[in-house]
Structure 1
Amino acid sequence: MTVDAARRADAEIELPGLIPLPRRVLKHPRLMHYNRLAALVLVANLVVLAHGLGSGGWWTSGGVDLRALSSAALVNFALGIVVRQQYVINLLFRLATLAPTTWPLRVRWTLAKVYHFGGLHIGGVLAGTLWFLALVGGLTYHAARGLGGAAAGTVAVSYALVALLVGMVVTASPPLRSRYHDLFERTHRFGGWTALALFWIQAVLFARDAGENLATAPSLWILAVITLSIALPWLRLRRVPVVIERPSSHVALVHFDHGVTPFAGSSTTVSRNPLLEWHSFANVPAPGRPGFRLTISRAGDWTGSFIDDLPSHVWVKGITTAGVANIETLFTKVVYVATGSGIGPCLPHLLAAAVPSRLVWSARRHRDTYGDKLVDEILAVQPDAVLWDTAKLGKPDMVRLAYAAYADFGAEAVICISNKQLTWQVVHGMERRGIPAYGAIWDS
């Protein structure tokens, strides 16, 4: 589809009708799979609570089953933390994308929502926090009644943990996380490490109060799994050299060649100060060449400082992790919709060409901003790409452009990489018309 055709599509194409209301309601962002998974975890915990209140006998006139409450809290925390572990994320993507394209589209449509796994994280940590509050209430009751199992040290550590957990949950609320992201990130990092240490202390004290053998105490084994999950990425921390091109004051192309060639569609987290903040960017490996690139665009204080003051080295940690666009293999053909630096996560898939695709890329003066070399590299593999120059043509209706490319190319799905508002606009605009669509959900 030429740019002229795209311009006509932006102005003239008629979008298909909406799907029936019951299905359309399920496509609303508030009912996305992320929220459904979180709700599923909470419902499962309500079932456990019902058991505890009934036949489980966790609350009686003779006291509270502190061990059961502690186990419920730790199991939920383990779910919330382990599901964010990079090896686990890659495994989830691998399992979800095993389905062949001969499977019914509705099944593949749902499997491709695998990147909503963060719902398990939020559901787990919320449920874990609530169970822990119940545990602290039980410890307080036991201490006040002299029922045993609640020594002063255990109670004191538990109250310190309550303060930390509540602070972490509050700063993770979407309004605060969006407005004070640095505070959120540091609270979770340093608060999380402190909470982990206190959990170990509390678990040892609690096991001792209950007369448990430390070597066989379930809570300590669960904590061991949580600790290993958190520690693994940091065990791979290293400082590596980079070579940086700056085609404009808006973009830096960062080249890595330190013995790692990641798979297409993965991401790497980088930092200039590993204790303060980390930022994740899509890896862009070049077929047949070692190493990879990151496309970093000016989108805030950190990226702006990076572009203005180019470093010779950066810190990396963990392993390369699958990103949303890896779900492309579940479909016969896909349309990639990108705005500005959203081209970065799309580029490795376009270059790998594992799945037939069509690119729609809206940006301001593509060549001036991103350089002739990068644009020519894209056009070499996407000769029919629609490159919409907003400086000349103004802002397009991306839903209409996406649909025009989808219909013209005969695609099965649309993958959008853009800012939050436009991503939701495209994804929701497609899905409420019965077209599978995917994009980041900003849950990190």
Structure 2
Amino acid sequence: MKVFKTAAALAVSVALLAGCNDETNNYYPGEPTPETTDVRIGTYNLSFDRSTYADLVEEMKLTPAVQQDLMDKWFDGTLTDDELAVAEKVIQIRNVAAIIQTERPAVLLMGEFNNDGTGEDQQSIQGFRLNYLSVPQNALGSTSDDVELLEPIQFGYAESFATNTGLLSDHDLDRNGTVALPGDAWGFGFYHGQYAFGLLSQYPIDTDNVRTFQNFKWKDMPGEANPTITNCEDENNPIPEGLACGDEWYTAEAWAEKPMSSKNHVDAPIIIPTADGDKVIHLLMSHPTPPIFDTVTENNKLLNRAEIKFWDDYISGEGSYIYDDAGTKGGISADSSFVILGDLNADPESGDGYLDTIKGLMYSDHVNQLATHGVYAPSSLGGPECLSNGECRAENWGTKYPDVITSTSGLRLDHVIPSSDLNITDSGVFWPASFEDGRLMMNDERVGNWGGGGKSVSSDHRLVWINVEL
């Protein structure tokens, strides 16, 4: 962590912040990048799931000076109700930016970073880069009275990807008699682009060779079938009229069109210069649906399993059935290096999903098992404390490995899984315990309506990273 200490009691200088509101990237597209021996690759579900995409754009466009004016009023207790709502979003975004500046990944998958649905509009990512990441944040948390300024971080390359979340289908997928959002979207969402994901990189993204699998059909995956009604005598979840126990959930027409990916599955190669020439690492990114919220079927649980199994087949040579959105068939070549990234909504030891599926991926001969369940499995001191003090979900108090959990659910949901040929030298989960700096970025009871934890102050997930030595 790179820190610039200051004696300021409340906040950093507005002049300093405003002066950083320029895009001064370390690496510029089209120019040579320095040779690299050590690369930090991370994933972070940012919890930027706003009510509309426009809301997120507006927050990201707030200049550092405007942000600081809101923060000054927050410290003084002089905010109006409308200003407070905006200020608390600024607090969250600044804390997320500070976490990124602290851990300093060179490559970062950002989950729950809303977009326009197609990934073409870059306003939110650009605003985040310019007005937050390129500005020195407070290493102690944006609500701390004491200030230690972090070094800004720049990313020369950014991508946002199309998503199935909030993309309205033409079918009554939730069987409630109408076709409307969010229940009848191909992926759950109140608008197209909610819960999307984006990528920041300090190394070139080989955009000509990016593969997306947004339109790959669930039915085309071997062993998968239309979910059936299996919860048949639950008075709290009655079977919809016209259906019966054992019936297929989707109509034949809907099942024929149902995408496998609840958001998108993306293979994005990055090009890293080394002393031995360019090294290509494929970033395999996704954010599967959580295996919960099911009623009369195991729809979400089955889909989560399929979304994870997809990557296992993609890397193992079992993916001949796979086709991408351009029509190219097959998985990744056997000699390719890769890192599987994302909030996979699956814990290999606990939780509601099919544990064998995520465990199978983490124990695959094609991945570096030291980084999945060995000495380099990412861990923290804050996770066990969260479970012990009741901040994390009580039902997961008995989780087998509390030091590797990555969310306030008390589960290990966020994963960075490298290929077996990559040499891993370090890893971590950013989760400061109460005796460590940065605790206010995890919990501040003054923020939000739910005790100042989770999404109120930063995210209910944690940044997870590995170091790859090239």
Structure 3
Amino acid sequence: MTKVSAGPMPPLALWGGVEATVNRIGGLWLDQLRESGHHDRPDDLDQFADHGISALRQPILWERTEHACGVLDWSWPDLWMARMAQRGLRPIVGLLHHGSGPAWTGLAEADFAPGLAAYAEAVARRYPWVEDWTPVNEPLTTARFSGLYGHWYPHHRDETAFWTLLLNQVDATRLSMRAIRRIIPHARLVQTEDFGQTYATPSCQPQADHDNIRRFASWDLLCGMVVRGHPLHRHLCDMGFHRRLEAIAADPCPPDVIGLNHYVTSDRFLDHRLARYPAHMHGGNGRIAYADVEAVRVIDGEDTWARHLDTLWSRYRRPIAITECHLGCDCPDEQVRWFAECWSEALAARQRGVEVLAVTAWALVGSTGWNALLTAPGGLRERGAFEPTAGGLEPMPLAGLLRAVASGAYPAAAAIPGWWRRPERFLFGAADHGSPVEARAQNRAALVAH
């Protein structure tokens, strides 16, 4: 299953992406492309190209294109794809971005996977020159939000529903790539997923162990790895998914590129000592109650990018692209520090032999409502590398860094480390949570055991 490219690696590429989620809350549809105004600003693409971005994660989303069953409106994607071709921006086409499909289907429906595959074939026929595809963005994250936590449609809150939604998205990806490759035989699957690590106090360690295996589920399933002996296999078979696992393993669709999406809040810490944390952080698994906290607030995570790149390379031995690098905050300088750290760690990983292809500047024109996980209209607006104005886009300091690294410059060391490196990040008394070294060692030992 390993795939290691021959020959020297090309220079680290700068990719970009616009936050493109179309998610459903009951009968309400939230569209980030319209929230940011990007839907109405094709000139945004000129700014991206002018700042050295070579490839763009381009949404041609099912819900936005197939307005009625069998009726597809190509006017918006045609305009954007033509403009991208003019400016030399290579598209990485996404078909579903935290969505559940048009109104006549859904993540839990039997027609979901074949429906997306039929749409994928239509898109491939329309744009047969596209090489890179992401049929489903972050299937594990979408399954958690829609099937485990109840935030998004179909608003389920149980583990069986969660795994059903994930397997349906994996099947949709497999069927979609099969349809695309009938038209474009050399098409590449760029499979994105949010990726972090869960740490825990000893009482919560079993849940952390489960989370640290589950985080690989999308890629492991697509690679046909979830067979007898895999830590998830018995659990899923006991839930009645044996035949589905067999079918996936018999006809896998391994990613050509592992897409790492990572945020400063992606690493988590589980703590059974609820009194130390505000009530909104309290949760549990039905057996033990615990607080679920951003790990950066309680333990040392200074090697985050390096650790995740090395972990994914060791497990899959496939090319990796950092497909979302974004820091949601009001301080442009902190966004510069976050991206500079990511770029530097990607370069360092390449020196260690990790095949990192690109770093993607995400949410280029900002996003809205992620502070509430897109559970209602509106919400907090987060800046991107460019800020929308009445006259178009205004480049922020991060845009200057993007232009610099695209030209081959190495990011200068920050005079002030990012807030995730400074002591004031510890909101809950870091010393009270035991040694960060011990916490990391316990979790690494648990991963080795698996």
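Kindly point out which one of 1, 2, 3 the value 4.2 was derived from, the read-out being distance in nm of label points 7 Å out along Cα→Cβ at positions 45 and 309. Walk me through the numbers before you get to the answer.
Details: 1: 4.2; 2: 2.2; 3: 3.0.
Computing distance in nm of label points 7 Å out along Cα→Cβ at positions 45 and 309 on every structure in 1, 2, 3 gives 4.2 only for 1.
Taking Kirkwood radius over Cα pairs in Å, for residues 53-236 alone for each of 1, 2, 3, which is largest?
On the way: 1: 18.2; 2: 19.0; 3: 17.4.
Top value of Kirkwood radius over Cα pairs in Å, for residues 53-236 alone, among 1, 2, 3, belongs to structure 2.
Tell me which structure, out of 1, 2, 3, gives 0.95 once FRET efficiency 1/(1 + (r/R0)^6) of positions 317 and 349 (r between Cβ atoms, R0 = 25 Å, to 0.05) is calculated. Don't jump to the answer; show the numbers that get you there.
Numbers: 1: 0.55; 2: 0.35; 3: 0.95.
Attributed to the structure labelled 3.
Assign the value -10500, calculated as helix-only ellipticity at 222 nm (-39500 (n - 2.57) for each DSSP H run of 4 or more, over all residues; to 500), to the correct structure from 1, 2, 3.
Traced to structure 3.
Between 1, 2, 3, which one scores greatest on mean count of other Cβ atoms within 10 Å over residues 77-84?
1
Quick check: 41, 15, 15 is what I get for Cα extents along the principal axes in Å, for residues 117-172 alone, calculated from one of 1, 2, 3. Which structure matches? Could you put the intermediate results ahead of the total?
Numbers: 1: 42, 17, 12; 2: 54, 27, 12; 3: 41, 15, 15.
Label of the originating structure: 3.
Each reported figure results from applying straightforward, stated rules to the coordinates on display, with no laboratory input. All values reported here derive from a predicted model rather than from experimental measurement. Cβ atoms are built from the backbone, for glycine too; each structure is taken alone.
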